[in-house]
Structure 1
């Protein structure tokens, strides 16, 4: 459309808002699908009746089910590196370095961290019900949800001297210290599992990641807490998607309003031009001068102060100055008199008698 223009900043804002809105909406739909699957997933107690339910189920499996049981290792449990009395089936140790890095753009020191070392150990384990019925848990490291507790966290601060300080300012990096964290899934912890439930031919019950791609959960929280967290996550992503979409719509509205204002100015100028031509056509015409020399002098005195070629044929109101032609008046960047800078409210042609 003629005159409909979007500058670089507006185009960047519009593109970013649409892209972010699309990403947030995609994540929201994925989260909402998980919430719907959790709402529709059947709940089972780990006991002898669970086998009977699976026996009468087609192919002896449930694609998505919720169970809850107590963690029990199949073999020798893992021991904590820092608390020997604590044993578990999943163990994670992370060593992080915290430091200050000089940001030349912000002209300040900013916090930064990096992982120096990470180790994850796992041993096969079961979920045990009230009557000692066991469900074997497969591939627990693929599961989402908070299923390990922090049992050790210690920060080792770095001490340095004058030479170290000089080297830090030269390198732009100032180490603050190292943080070591150990997490473990303890033996005896009540664990909520959501996934694919299978009855093997040998009678073994298995919980594993769903084959249809649904999210696999292992959590030390109860099911209602897990469900509420996923619902809040979906609402958060939906809010972000709507917010970014509204931001993009606001940019479009702003560009549209600016274009409409330009069209209004153009319409007003066209209306004013037609009115000026009508008044000019109705005005008496100036007779041609008898003396050619006098006519040239009169033309020179009556020339437009802007283009210096066309005669002055309009009066600027309310100041009353006669200084330009109508073509140059329409080309003025602002509706202000070129002589006195007063606002121009109306323009009428010069009437000659």
Structure 2
């Protein structure tokens, strides 16, 4: 009995110590944000330490019932983390506890066509154009009663974060964007690229064909695993890591959303008329004024712009960082400390 009581005491003391540490770090972050000084350093974490995100929640938002994971205190400042293709919210499995430990409320939604996110109506167009994914996130913020958040992402998630920061800056306190400025336009995409750059987009042309649609539908697991290997050539992820994310690609709308996204970029399919005005604004490549940190991995094997090419697209306080050590396209999962620290730091800009 004495040993049991002592064990409980040690457990309670451990919880109290962790709570105190989180409160101290949050107090430091908030104080630094007010004074403009550098934020506190987050603890280091070995990539792959965490393999669970806890229970998935569901909420109706816009045309979707959105599945999302949440971490951290309910009254913490909100941080929304956005994944890309072919990835999912497990890209943030190590990032989330770092930010939650710093006192943030961390929201990680499955984008349309991924995981447990479902359309509310079978009649809704399975649209993957860039504006509509951003509209989804604004609708999610409204449903969760989040007026303003720090928004961070990579791949489709970075593009979506860019769009929100550009079109709805009042909803975005600060931005963390892997590979920088990714807003595109159908007109700009009509211009041919140099041959080596075109080669890097091979899957986009594959998806432009019916053979490609069928091929992705039939082989989405192996196809996505190949993309992971090509985009992060030095990341030695194991099968369990990939399979956790691959579950999200079993969504019944996944293939339709992915195919529409890439065909829309090449003007092979139409978007929805209600988003035309938003796309016209995005086609001017608007400057982003909110505080921003852009990130890049030193071994990113996916198509991505040079940081110098997008520096002038950010007019607010800005910093670019490169993660070293063979970090590829899935930067938050491969270098979670770097990604989480960028969120913490941009909050003080």
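Coordinate-derived values only; no laboratory data. Since the model is a prediction, treat every value here as computed from it, not as a measurement.
Supply the structure label, taken from 1, 2, corresponding to relative contact order in percent (Cα under 8 Å, 6 or more apart) with the calculated value 23.
2
Quick check on the output: -0.86, -1.05, -1.17 is log10 I(q)/I(0) by the Debye sum over Cα atoms at q = 0.10, 0.12, 0.14 Å⁻¹, derived from one of 1, 2. Which one produced it? Don't jump to the answer; show the numbers that get you there.
Values: 1: -0.86, -1.05, -1.17; 2: -0.58, -0.84, -1.17.
Source structure for this number: 1.
The value 1.14 for Rg/Rh (Cα atoms, Kirkwood Rh), for residues 82-233 alone was derived from one model only; which of 1, 2 is it?
Of the options listed, only 1 reproduces it.
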